[in-house]
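Pasting the structures in now, so scroll down.
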Structure P
Amino acid sequence: MKNLYKIIGCLLLLPFVAQAQKAIKAETIYTVSGEPIKNGVILIKDGKIEKVGTATSVSIPKNYEVVNAKVVTPGLVDARSVVGLSGYLNIPTDQDQLEKSSPIQPELRAIDAYNTEEKLVAFVRENGVTTMHTGHGIGALVSGQTMIVKTKPGKIDDVTMVPMEMLAMTIGTAVQGNFTSPGTKAKQIAMIRAELIKAQNYMQKQNDKDSSKRPATDLKYEALSKLLKGEVKALVTVNSMNDIMNAIRLAKEFKFKLVIDGAAEAYRMIDEIKANNVEVILHATMARNGSDMVNMTRESAGILNAAGIAVSIETGFEGYVPKTHVLLYEAALAVTYGMPYEAALKAVTLNPAKLLGIDKKVGSIEKGKDADMVLFDGDPFEYLTKISGVMIDGQWMSK
């Protein structure tokens, strides 16, 4: 009788097993980690990429669901966003990305504010983004923490890849006006330095052999301690040449890992960026020139790429509805202004995956990685091309 139950159970599970096994046939597969594959096949099993190759080298088992596409790319990885904290309605109740009660709040966790059901999450997913580095936004010296999520629907624990990735910081005019102090850039740097010195002292006291002399746990300094220990990076939004140098100077003084975000004038500081091992996330290429971004050029991505800097392109944050750019369009514009085609594709897939330390899971189409893919009916960077399918962890989000 027990054997009979087992057989019945296996028979009932067969449809679900078959559903978990998929094959994608495409005229072109951009693996990103290697050369494009013409007339290619991708096998997916249990949410992972099982095999990838040409149709002559990869045979499709009989029980696999088969889908055809013109072009397949890895799921797009947005290097910096506030989607999920910032919502599409543009009203106070769905704008949770910036807390203005204090200019330095590293203890604020993105995971406490991220809304998996926010319609903007579905919007970016429909436009090919399967992984996001999102969290607290620009406008405060330290606005809070960032996180990495898959854009699929579900409970927060089910979509979170990394609950604390970086500390989001801002240097420049975007801070001025949000707080009584700081009012000038010199004050901004002084306030950040003062808090980092306090964090150093806090760390030293926490290591005292006499437990009675150790201070009570302080969430602010616990977060800053992670930065100083090298456990997380500083994601510093800076755009002007002077502000980029301020960020580099801070990183050198306190020996933390630096990622510059926005980076409108990074093309003017290539030697300094390379000499200090600074990672770069470029603000959306179609951003508006003005304020700290007045000297922005749409050729930045191409210039930095030609200089050997691994560029990641972000959607960032916009003050107008729908509050975010379309990542695919931003990469396409980078191509228009001089970035090589496959380098631009890498800037929204493998480069940000490496920067975020998640490249063993996402960012390219390789055996063993998460089955996150985008299917197109033509050239991904052609405006009239449509996305014909989005897959996350081997499951169709749209098809």
Structure Q
Amino acid sequence: MNSGRTVFAQMLGFVPFAHFEHLVDKYQSNRWTRDFTAWSHFICMAYAQLTRREGLRDLIACLNSQKSKLYHVGLRHRITRSTLADANERRSSELFESLAQRLIELAIALHKDHDIGLGLKEPLYAMDSTTIDLCLKLFPWADFRSTKAAVKAHTVIDLRGAIPVMLTITTGKVHDVKALDTLRLPPGSIVVLDRGYVDFARLYALVQRQCSFVVRGKDNLKFTTMDCHPFDPSTGIRADQTIQLLTHKSKKAYPAPLRRVEFFDEKTQLDLVFLSNRLDLSAMTIAAIYKQRWQIELFFKWLKQNLMVKHFFGNSLNAVKSQIWIAVCVYLIALIAHKELGMGISLRNFLHLVEVNMFEKITLKQMVSNAIHNEEVEVLQLQDELF
């Protein structure tokens, strides 16, 4: 039974508060302020994410209009524009990054038994980056091209639940392939990559860390065929080979044999080539693994459409990192709530219900139950969505 808590308070209840306080002490996040604590800061920014505020003045006005209701979730003082702006600039983003890491652990524990349907025993990850465009005049430190600025979010998601297990924020000039240097996955993991990550030295280093990969190959690959494997052309497979890289540079970078699979995608009418170090998997399994890479594209699209990662409340690198990490935290809170409570709607629709019922004193389950009572929302449940 709901003990008078608002929907917003119930969502914040999924944050491990004791661990949050531990992180506050670890990073000394309250050392320069008495009133506007790290928890107050998080509440304000989480509210901004859930209600999709696009400007600092707009956010402050909305927060102060709900002062009495926010009091009960820990926001005890009237917020000013300068207070929140200073907090975004000065409070280290490491606090929110570490909180996200803890929420990632909780989300993984909830999704560890989720079957993605490929018959794999190993965990499967997808890696890619998304570029967030910025104004060069406001963000000169993020210069990308002559007339624009940008940051990149290099991301790895666990495909068992679209959980972002790794996220590195850099300027737009940093090439995607460099993120492979910091990639640390559990031994035995499989990571699926687009062709921007074809760097044989880095891929071989990944194999030496006891991880596997499936990557889309480039058209100019030079190789010699060691063995050809039988395949069924009706499945879309055009070739299934064990190969050795041919040029001196690539062979030195990756001295081991590679699996090469050609696949024709009828939907896109594209001929695709996949490379992998897994010689034991079938060609169709390798093609199916690469198809799962699309989930990370849908994750980026979902994040940009449903949370605030395109309009920023501060211009420094720390402010941008803090806002992106808090957006990830809010996503993970919603993911955990959605999974734990067994919601009968998509994560996207659940988040929208939270937005319009922020300060209603109703349980999350009752909120969803009220929404799907009518047939129109039940039809929405049948739509093909990632979440």
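So percent of Cα pairs over 34 Å apart, computed for just one structure, reads 36; which one of P, Q is that? Kindly include the intermediate steps, with their values, before the conclusion.
Values: P: 33; Q: 36.
Of the options listed, only Q reproduces it.
Can you tell which of P, Q yields 0.00 when FRET efficiency 1/(1 + (r/R0)^6) of positions 230 and 366 (r between Cβ atoms, R0 = 30 Å, to 0.05) is derived from it? Kindly include the intermediate steps, with their values, before the conclusion.
Working: P: 0.60; Q: 0.00.
Source structure: Q.
Looking just at mean count of other Cβ atoms within 10 Å over residues 94-101, which of the labels P, Q belongs to the structure with the highest value? The partial results should precede the final answer.
On the way: P: 16.8; Q: 20.6.
The structure with the largest value is Q.
Given a value of 12.3 for Kirkwood radius over Cα pairs in Å, for residues 142-181 alone, calculated from one of P, Q, which structure does it belong to? Let's see the in-between values first.
Values: P: 12.3; Q: 11.2.
So the calculation was done on P.
Starting from the value -12500: which structure in P, Q was helix-only ellipticity at 222 nm (-39500 (n - 2.57) for each DSSP H run of 4 or more, over all residues; to 500) calculated from? Display every interim value, and only then the final one.
Numbers: P: -8500; Q: -12500.
Derived from Q, not from the others.
With distance in nm of label points 7 Å out along Cα→Cβ at positions 302 and 318 coming out at 2.3, pick the structure among P, Q it was computed from. Please list the in-between numbers first.
On the way: P: 2.3; Q: 3.2.
Checking each candidate, the match is P.
A value of 0.65 was computed for FRET efficiency 1/(1 + (r/R0)^6) of positions 102 and 262 (r between Cβ atoms, R0 = 25 Å, to 0.05); which of P, Q is the source structure? The partial results should precede the final answer.
On the way: P: 0.65; Q: 0.05.
This figure was derived from P.
Since every read-out is calculated from the coordinates, none of them should be taken as a lab result. Since the model is a prediction, treat every value here as computed from it, not as a measurement. Cβ atoms are built from the backbone, for glycine too; each structure is taken alone.
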